[in-house]
Structure I
């Protein structure tokens with residue numbers, strides 16, 4: 001029986017479903033490939049926001065209110081830094097800071113990002129395999145009405161205010177996907193590939209831009225299914241809906257599905273959008289997709305796996 005599941009995801013929304021899948025499956029049956037286009041160097045530290053969100057969610061230590069960072073966080077470092085007139089627009093909690101220091105130290109000693117991520121997962125007690133989309137730097141840049149901005153400048157410092165016009169993933173053309181990431185996509189026992197409810201422009205697209213990943217998904221014999229990040233014309237979290245409107249796209253789950261038509265067999269939409277029409281060749285499944293509680297994450301994971309299994313049976 002095909003058993004292995006691969007999830008592609010970005011930060012908060014994707015991390016929630018990744019956590020649900022980790023609760024639904026034995027650890028050996030799940031691999032998560034995570035966007036690193038958001039990564040940047042700040043205050044001399046290597047920051048990987050999406051990897052950290054996924055690891056914190058899987059470790060059960062994510063902050064449930066903010067949706068990012070660690071729960072029960074303290075902010076003495078940021079308060080002291082601000083008092084010194086330092087750059088304080090990107091918040092680094094005291095406990096979160098330890099992870100960034102450890103990552104930066106290991107990378108400086110020659111470890112790859114994949115190796116560092118595996119070490120951090122082990123230290124956090126995470127048994128699921130978490131894989132960065134590349135060990136090479138790929139950096140998302142946003143073309144706005146005010147010009148090109150690095151992603152964190154746009155997303156955090158400018159709080160997504162400038163209207164967007166386009167995106168590029170600098171370094172993607174020369175980046176390599178880690179061998180382990182390609183290997184899990186090519187496993188003969190692959191049950192499903194799941195695109196989590198992450199921003200299609202700046203969380204999923206960077207992963208697909210890394211040479212080898214899109215083609216590996218297209219070659220896969222397992223069903224590919226995506227989960228909507230849009231409910232009732234609004235983003236569950238983050239700027240996806242705003243971006244769609246500014247790019248002249250319909251703000252809907254169906255419009256997101258259309259972006260994936262060459263890749264997916266199925267698409268999970270919210271029950272509120274159950275009357276939406278799927279693009280040709282894609283089957284829609286409707287269920288409650290909002291993940292407000294841990295129970296919601298597990299329930300949605302089961303629904304997505306059930307839909308993928310149905311697609312696999314039809315195939």
Structure II
């Protein structure tokens with residue numbers, strides 16, 4: 001019997017996603033490559049792990065028995081990797097996921113700080129759900145997300161607060177929205193959002209006391225840059241994170257909301273519980289230092 005860690009990772013991804021294509025995307029391989037490794041694992045174990053004839057790819061009895069062992073092995077491997085990183089000190093190498101509404105503003109300051117200490121960080125930019133899945137699978141070491149995160153995810157260390165600003169088109173394009181001191185005063189039909197999957201869109205809706213209704217939205221932007229251009233062209237209003245204002249806030253009117261200002265907490269997240277490994281604490285310090293270097297507009 002020859003079983004590899006790759007096969008266990010692929011099986012764990014398949015058990016969570018219950019879809020070959022989605023599992024392959026999660027571990028960043030092609031679907032045929034994942035399917036081939038699952039077949040090899042099944043050959044080694046003596047039977048199928050998922051029932052391919054049924055919708056939803058349920059685990060077979062063998063699959064249900066094997067999954068806890070696979071997860072335990074992968075968890076032990078992560079613990080071993082953490083120990084090795086701690087022993088290596090500042091010269092560690094990490095893979096870090098960052099959500100798209102943070103990455104463009106934080107990364108240019110974070111990478112030089114890490115390199116200056118002899119370290120190396122590979123950045124993976126993706127939406128929250130993708131990064132959480134990759135954390136569970138051990139594809140990335142840590143993720144920089146907007147809190148809160150699922151309580152069973154692992155450890156989340158708050159890094160910095162990012163307030164939301166009111167972004168309106170310039171005069172004379174600005175629609176007559178009336179006085180806007182609180183997010184909930186923005187008319188629903190004037191509010192522009194990021195597409196589903198971006199947590200900032202959901203946070204915007206929550207701050208404005210609204211629920212997502214695709215039939216009512218005229219635009220669903222895939223990036224903050226697109227959203228900023230829509231606002232600047234007079235298409236509506238939005239909530240813009242303060243860390244994005246200096247870069248993407250040109251051509252629009254920005255102002256603060258009345259206290260208490262809406263915002264989000266940016267956190268560093270890792271899989272696993274217990275005492276934080278040294279690399280996690282070190283990385284959190286780098287991120288806080290990098291966040292302090294992001295330019296803010298004087299508003």
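Each reported figure results from applying straightforward, stated rules to the coordinates on display, with no laboratory input. Here the structure is a predicted model, which means the values were calculated and not measured. Cβ atoms are built from the backbone, for glycine too; each structure is taken alone.
Of the structures labelled I, II, one was used to calculate mean count of other Cβ atoms within 10 Å over residues 99-106, giving 17.2. Name it.
On the way: I: 17.2; II: 21.8.
The structure behind it is I.
If log10 I(q)/I(0) by the Debye sum over Cα atoms at q = 0.12, 0.19, 0.26 Å⁻¹, for residues 51-138 alone is calculated from each of I, II, which structure is the one that comes out at -0.41, -0.95, -1.30? Each step should come with its number before you reach the end.
Working: I: -0.41, -0.95, -1.30; II: -0.57, -0.99, -1.24.
Going label by label, the one that fits is I.
Using P(r) over Cα pairs in 10 Å bins from 0, in percent as the calculated read-out, with 6, 24, 27, 22, 15, 5, 1, 0 as its value, let me know the right label among I, II. Kindly include the intermediate steps, with their values, before the conclusion.
On the way: I: 6, 28, 37, 23, 5, 1, 0; II: 6, 24, 27, 22, 15, 5, 1, 0.
The value was obtained from structure II.
Here helix-only ellipticity at 222 nm (-39500 (n - 2.57) for each DSSP H run of 4 or more, over all residues; to 500) has been calculated and equals -10500, so which of I, II was it run on?
Working: I: -10500; II: -13500.
Derived from I, not from the others.
For FRET efficiency 1/(1 + (r/R0)^6) of positions 187 and 275 (r between Cβ atoms, R0 = 30 Å, to 0.05), which of I, II scores largest? All intermediate terms of the calculation are to be shown ahead of the outcome.
Values: I: 0.25; II: 0.05.
Top value of FRET efficiency 1/(1 + (r/R0)^6) of positions 187 and 275 (r between Cβ atoms, R0 = 30 Å, to 0.05) goes to structure I.
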